[in-house]
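Just so you know, all these numbers are worked out from the coordinates, no wet-lab data involved. Only a predicted model underlies this, so the values are computations on that prediction, with no experimental measurement involved. Cβ atoms are built from the backbone, for glycine too; each structure is taken alone.
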Structure P
Amino acid sequence: MSAEIITIVLSAVGLLLTLGGTMVAGFGWCIRRTDRLEERLGARIDGLDDKLSARIDGLDDKLSARIDGLDDKLSARIDGVEDNLGARIDGVRSDLAEVERSLGARIDGVAADTTELKIAMARIEGPQRHLIVAAR
């Protein structure tokens with residue numbers, strides 16, 4: 001081989017090594033930059049996650065307190081209405097029992113009067129008349 005061919009081959013190998021090294025260095029720089037960006041975004045996301053978690057926990061506590069207060073208030077109100085309606089229903093039941101007794105007494109009186117009226121009507125009408133049948 002001649003010196004020119006060896007020089008060309010060595011130059012080509014040097015050029016390939018230079019380009020390969022440059023590509024590896026560029027790729028390493030891209031990876032480092034991506035890693036730094038990922039770390040920064042991760043830190044921002046973690047901060048935002050902590051901030052939102054605290055805010056959501058605060059809202060959860062507030063809403064739980066409001067719901068518990070409303071539940072207690074409504075329970076007391078429902079108990080009051082239940083007691084009031086229970087008293088009114090008991091009053092209606094006692095009035096109904098009194099009306100039932102009164103109507104029972106009146107119906108018994110009407111039944112007795114009807115029986116007496118039947119007896120009186122039978123006395124007024126007298127015994128039933130019999131048909132006179134010709135004797136044979």
Structure Q
Amino acid sequence: HTSKPSDMLPELQGRLPIRVELDSLSKDDFKLILTETQNSLIKQYVGLLGTEKVELNFVEEGINKIAELATEINQNVENIGARRLHTIMEKLLEDISYNASDMSAQKVDIDTEYVEKNLGELIKSQDLSKFIL
């Protein structure tokens with residue numbers, strides 16, 4: 001007898017290992033994840049800091065730099081896919097998040113300069129262990 005996994009009980013189907021090979025995410029993929037998804041991290045942080053009356057403005061070049069860094073870190077450390085964006089965005093907006101109550105009614109542009117200032121040293125020094133989940 002030969003049977004397909006779909007012929008088995010659902011309880012047993014979940015125990016069968018399924019292996020698939022996935023392609024790494026590209027810079028463009030990260031950019032789409034940051035901008036086009038329904039509940040993107042950018043929208044979440046804009047909303048979160050908006051409650052403290054801090055207006056975040058993500059410039060196109062800044063988003064490109066974030067996507068570029070996510071791709072680079074995934075290639076050099078450990079490829080964890082889009083989960084990398086959570087740690088990058090958290091580190092990028094760490095100062096603003098902690099000082100938001102003191103920054104009320106300010107507008108912050110997240111551009112290439114801001115991204116490099118807050119994340120650039122991590123790339124230059126290759127001390128990327130902070131980004132490993």
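A few notes on this one:
- Origin of the derived value -15500 (helix-only ellipticity at 222 nm (-39500 (n - 2.57) for each DSSP H run of 4 or more, over all residues; to 500); candidates P, Q): Q
- Structure (P, Q) behind the derived value 2.0 of distance in nm of label points 7 Å out along Cα→Cβ at positions 26 and 58: Q
- Looking at distance in nm of label points 7 Å out along Cα→Cβ at positions 74 and 114 for structures P, Q, the greatest value goes to P.
- Test item: semi-axes √(5λ) of the Cα gyration tensor in Å calculated as 37, 19, 13, pick one of P, Q: Q
- With mean count of other Cβ atoms within 10 Å over residues 34-41 derived as 10.0, matching label from P, Q: P
- Each of P, Q could give mean count of other Cβ atoms within 10 Å over residues 50-57, but the derived value 14.4 comes from Q.
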